[in-house]
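Please find the structures below.
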Structure I
Amino acid sequence: MSKPLARIGQRFTSQFIDGLVPLAVGVVFYFIANAFGLSNEWIFVGWFLYILFATACREVKVWKRITKICVVHVDSELPCTYWQSFVRNFTMVLGVIDAAFIAGKQRRRLGSLIAGTKVIQL
């Protein structure tokens, strides 16, 4: 039996936090780069490292547990794979465009559509 899709409020709360974390990582890397006289490209390196880290930790994101949602494969409802998680995280760079898809009938953001995932309630 298919579990219910996550509510829009749950999705936006989680998406908001998903957006704040890489921003904070970028700010930290900005200050580190400036402190060591490194170029601003290190900000991108920090963001990319976060994406890789977030992908590796796809099942332990605290805010997903707080909002009681889980990312699963759209058909099998098995936890999303590393690759699906990477695709979902990478598309966050599209910001509002990516997030706006949550309001659609399927409640799947653009990253979820591309990765073949959906977000369900726990």
Structure II
Amino acid sequence: MKAKENKIIGVSVAVVYNVAKQTSRLAKDPEASFSLWELIQDVGIGYFLTSLPDWIEPSINNPRHRKFFHSLTFFVLTTYGITGNRLERLPKELRGPAKTLGITYLAHLGADSTTKFSLSVI
């Protein structure tokens, strides 16, 4: 998957996640307001960090570069890490960005799973 495609996927996933998150918050608390800053922050994470797996394991002209950080195992570990109350250990202001980073990372791995070399198990 090319960097441009990863950025499009990352931004799209971040926008959908953010709008869903804020819509849910607004439904629960009528006094709340839509946070443009939060949306911009999530879009920035989606744009700049969706390529994180490729920064950790760069291809350097090797399409078979995918190792642990491009694996189904890491997909499951990331999913486990961002669900439930596991992010509660982080300071409150880092929980949202951490979840957005996890979701965009999963989107990257999901997109990579559709390519010729897919994802390894481990």
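Only the coordinates and a few stated rules stand behind these numbers; no lab work does. Fair warning: this is a prediction, and the values are worked out from it, not measured in the lab. Cβ atoms are built from the backbone, for glycine too; each structure is taken alone.
A value of -21000 for helix-only ellipticity at 222 nm (-39500 (n - 2.57) for each DSSP H run of 4 or more, over all residues; to 500), calculated from one of I, II, originates in structure II.
Could you figure out which one of I, II the value 4.0 for distance in nm of label points 7 Å out along Cα→Cβ at positions 5 and 29 was computed from? The correct label is II. Once distance in nm of label points 7 Å out along Cα→Cβ at positions 37 and 109 is evaluated on every structure in I, II, the highest one turns out to be I. Of the structures labelled I, II, which one yields 1.0 when distance in nm of label points 7 Å out along Cα→Cβ at positions 21 and 53 is computed from its coordinates? Derived from I, not from the others. Here distance in nm of label points 7 Å out along Cα→Cβ at positions 77 and 93 was derived from just one of the structures I, II, and that gives 3.4; the source is I.
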